[in-house]
Structure 1
């Protein structure tokens with residue numbers, strides 16, 4: 001199991017949460033803390049956008065799904081968009097199996113997630 005590392009930062013385009021490692025019930029609290037903090041920062045950010053970069057995640061369990069879904073719902077209620085960045089089965093498969101791909105906004109790269117904002 002790879003140790004979880006999470007961080008978030010605001011830039012001119014969005015508040016980006018970068019996640020690396022395995023996310024399960026033993027460490028999802030760390031992810032949830034950063035997602036909540038990112039939503040708080042985004043509330044005063046001009047773009048009102050949180051991007052959760054999951055490109056370096058190796059295990060994405062049900063606890064991770066719940067944390068990301070909760071972030072999405074809290075963001076929606078607050079008027080903040082939440083987008084995920086993922087292009088590999090470790091993350092995409094659990095999302096697809098649970099049909100959360102119908103709800104969550106997923107882009108294959110960070111550049112794609114940011115570019116969509118510029119076109120709107």
Structure 2
């Protein structure tokens with residue numbers, strides 16, 4: 001049986017322009033594809049192997065689903081410093097748990113973004 005690979009994480013957002021700016025500015029994601037279908041707009045943004053789908057639903061509702069996305073990095077301290085220099089402060093962490101260290105941030109629609117370093 002073939003192993004699974006992560007393709008993308010979808011986030012329902014209230015403002016595509018605001019969320020596109022957030023993920024480009026703080027996480028260096030670039031727009032991969034924009035889709036417009038039946039009143040729903042979606043943007044796929046990508047940095048390396050990490051792909052995030054930002055979805056603006058036809059009904060216009062957005063809210064935190066209680067989920068989070070986790071992005072693995074090789075130099076967490078550098079990321080924390082860089083994000084802080086851009087004005088993004090952690091909501092929790094850094095936390096050391098067994099063989100990893102993690103820091104949580106909050107996105108523009110209250111989604112949790114975990115930045116994690118595995119050692």
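Since every read-out is calculated from the coordinates, none of them should be taken as a lab result. Quick caveat, the model's predicted, so the values are computed rather than measured.
Of structures 1, 2, which gives 21, 12, 9 when semi-axes √(5λ) of the Cα gyration tensor in Å, for residues 34-89 alone is computed from the coordinates?
Comparing all candidates, it corresponds to 1.
With helix-only ellipticity at 222 nm (-39500 (n - 2.57) for each DSSP H run of 4 or more, over all residues; to 500) coming out at -5500, pick the structure among 1, 2 it was computed from.
For helix-only ellipticity at 222 nm (-39500 (n - 2.57) for each DSSP H run of 4 or more, over all residues; to 500), the value -5500 is produced by structure 2.
If semi-axes √(5λ) of the Cα gyration tensor in Å is computed to be 21, 15, 13, which of 1, 2 is the source?
Answer for the origin of the read-out: 1.
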